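All of the numbers you see were taken from the coordinates with simple rules; none came from a lab. A quick note: this is a predicted structure, and the numbers were derived from the prediction, not measured. Cβ atoms are built from the backbone, for glycine too; each structure is taken alone.
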Structure I
Amino acid sequence: MKVGIGYRNEKDAFLSGKLVAEAAIRNGSIERPDIVLAFCGGRIDAAVFFKGLQSIIGKRTPIIGGSAVGVFINTDMSYEGYSTGIAIFQSDSVRCKIAAAGDMDQDERNAGIKMARQLPFGPEDKLLLIFYDSVKIPPS
């Protein structure tokens, strides 16, 4: 497995996505991004950041993650400004399956049931990451 990490604190959200993806690919010697974990601070336009990431890694690679209070990696840390951080994974043996459920602000229990039904349950399924968005009402 290969993993590449990238970090930026760049005001331009699209440029930040592009530069952080290039850095992660370079740092991990990534040839084929299989999945991306991406996080950005609240001052970054997440949709534009996402498009910047896709401009480098393509539209077929799954990108999961979300907003963050801050971003830290081995060499950088920020709780201010326009922080973004990603990890790009490449693996010939590990396969990722992604499930998502909306309407958590309407009925958390029902959303959890819907997500659980999407998840595989087999002997090879050994790891589960959950990203829970605790923001019920997005900023206007």
Structure II
Amino acid sequence: MESQPFRNILLLVEPSEEGQHAARVAIDIAVLCRARLTALHIVNRMSINRIMRFADRSATEIEIELEENGWKYLYLVEELSKERGVATLILQKGGAVDAEVVSEAERLEADLIVLAYPPQAHGQVRRLGQGCVEKTVEHAKVPVLVVK
């Protein structure tokens, strides 16, 4: 009898095309391994501060918008997972992306983390996205699949 390579997969949900592709890959793996999928969206506090510099809105307004957008994508992943028969838990947290992903992976006893390679961007935005991926890979105690 074969053992399941992964039983509990943690997916970082990103509101982007790359994030949707990573979600489909994570769901496919969950189907193949008969694993449970936890979809996690993180409201990045650094993003709120960056947006505030250019928008005439309060931090609270921006945070609410990011949370609502996050829930939209979480519910989409949940719906796609249900269609494929994958048991799914959805979560949303706030904080630093890499730290929260690693923390939740440990708390949930995930044995695989799936995240999207950052979308094509330039300058500081690109470096921040790649930095989150690198830090997650560096600090995670389980395999990390970076979907490109």
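Side notes on the structure shown:
- Which entry (I, II) yields the derived value 2.5 for distance in nm of label points 7 Å out along Cα→Cβ at positions 13 and 117: II
- helix-only ellipticity at 222 nm (-39500 (n - 2.57) for each DSSP H run of 4 or more, over all residues; to 500) derived as -18000 - corresponding label from I, II: II
- Comparison across structures I, II (criterion: distance in nm of label points 7 Å out along Cα→Cβ at positions 29 and 45) gives the highest value for I.
- Test item: Rg and Dmax of the Cα atoms in Å calculated as 15.8, 44, pick one of I, II: I
- Mean count of other Cβ atoms within 10 Å over residues 37-44 derived as 24.1 - corresponding label from I, II: II
- Structures I, II were shown, and mean count of other Cβ atoms within 10 Å over residues 5-12 at 22.8 was computed from II.
- When distance in nm of label points 7 Å out along Cα→Cβ at positions 77 and 93 is calculated for each of the structures I, II, the largest result comes from I.
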